[in-house]
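**Student:** These are the structures in question, set out in turn.
Readers should treat all values here as calculations from the given coordinates under stated rules, not as data from a laboratory. No experiment lies behind these values; they were computed from the predicted model shown. Cβ atoms are built from the backbone, for glycine too; each structure is taken alone.
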Structure P
Amino acid sequence: MERIEHGSDLFDEMKQRFLSFKKHKYMQNLELYEKLAKGQAPKFMVIACADSRVCPSSILGFQPGEAFVVRNVANMVPPYENGPSETNAGLEFAVNSLKVENILVIGHSQCGGIRALMSMHDDVETSSLIGSWVSVGMNARVRTKAATKLLNFDQQCKHCEKESVNCSLANLLTYPWVEEKVRNGELAIHGAYYDFVDCAFEKWTLDYKESNLKDKGGRVAVKDRAFWF
């Protein structure tokens, strides 16, 4: 009974938050919400981690209708050849139906998914659902291990948190309809890193013309790097 009562308390608080939202935001912006009821036309697709500490709308102030958001463990984008997933289903809808102009992949500090990836043993198959999912970022793990041999495990994880974002940017270009729009200047791809320990945000944009992804071991080039703190 204690669990049920505790749950009831949580939903009572949630109810008050909803009623406050309705009074102070919905009713005071009724024209906006009536417009959104007829359809959406967001400029951004955001791919972020499911971690409860990194809500994109809270961090970046997205308002309803501004961003189509997909969240998963470790904010990963699987390559096209991996087949269907909820992440690339959302990607297809955002790019081909909503016609978003920007895709933003946000990594973050102290990511448990990246820590799981960095803890995996080489050449050992995992039966874990989390392990199977984060193995999408194996290229980021390999590159991190090669570049950070002298660093401790925590430092390696932080490096991989950013490296995995760039691997996801590269994976985005394996989708023909994404690559075509990027090549034609109709879609821009961005990476970002949110450090919630120091409340700092780093953003960069994929440089399609300078990236070399066709050769084995090719990497993305980036531009317009900015730090917000």
Structure Q
Amino acid sequence: MTLNTKGPCAQCGKMYSKSKASSHLLQCIAETFAPSESTTEGYLICVSSCDYPNWYWMFITVPKDFTLKDVDYFLRDIWLECCGHMSAFYIGDLDYSSYPMTGDGTQSMNKKMGQILSPGLKFTYTYDMGSSTELKLDVVATVTACPDDEIMLIMKNEPPAFLCEICNKSAETICTLCGGKTCKGCNEKHSCVIKEEDTYMLSNLVNSPRTGVCGYECEYE
């Protein structure tokens, strides 16, 4: 399915696709945030779904003094958290785990971003080692000034315009068994519902790469 989403810049409201966002955001950040007591150096990072990179993506700024654990919490809050699953960053040859175990070679997520990141670095992240949701993170650039007390969401994709597989109206529901999407009026006609004679597998369709996985229905506000 060919589908590319756009998202609004949090500073000026202009809409951009993921591929054209970076240059605009760097300019907008520079015009909005000047070095001061409430700003610090950080990174502009593009986060996207490994499976659907043109559907689900966002750009964030992260202060250099923040840790991988801070980013882990942010990603869980905005896109992923359902059951407190384990997660991990994979950077170069090292694995940084939310639950590092002595002797298994994993590292703690308490490492500061400024110690391990640099412009151009690409790495990955996995939430839930069973029904996994995998993300890729690209360090776009260093920014001289960003808020020093938060990870700032500066652009995020608008919800993909999925259509109901039965009537072609806007889809509202996703099947956790097959991934099929329906509007609520057509839920009873979905093949898995007919086969199982139940609707237990249907979940609300949300703007997250984890939609339809492990009962995830949360959505960042």
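**Student:** 64 is what came out when percent of Cα pairs over 12 Å apart, for residues 42-89 alone was calculated for one structure; which of P, Q is it?
**Tutor:** Label of the source structure: P.
**Student:** Taking distance in nm of label points 7 Å out along Cα→Cβ at positions 106 and 130 for each of P, Q, which is largest?
**Tutor:** Going through P, Q one by one, distance in nm of label points 7 Å out along Cα→Cβ at positions 106 and 130 peaks for structure P.
**Student:** Relative contact order in percent (Cα under 8 Å, 6 or more apart) was computed and gave 18; which structure, P, Q, did it come from?
**Tutor:** P
**Student:** Thinking only about volume of the Cα convex hull per residue in Å³, for residues 82-193 alone, which of P, Q has the largest value?
**Tutor:** Q
**Student:** Out of P, Q, which structure matches -11500 when helix-only ellipticity at 222 nm (-39500 (n - 2.57) for each DSSP H run of 4 or more, over all residues; to 500) is calculated?
**Tutor:** That value comes from structure P.
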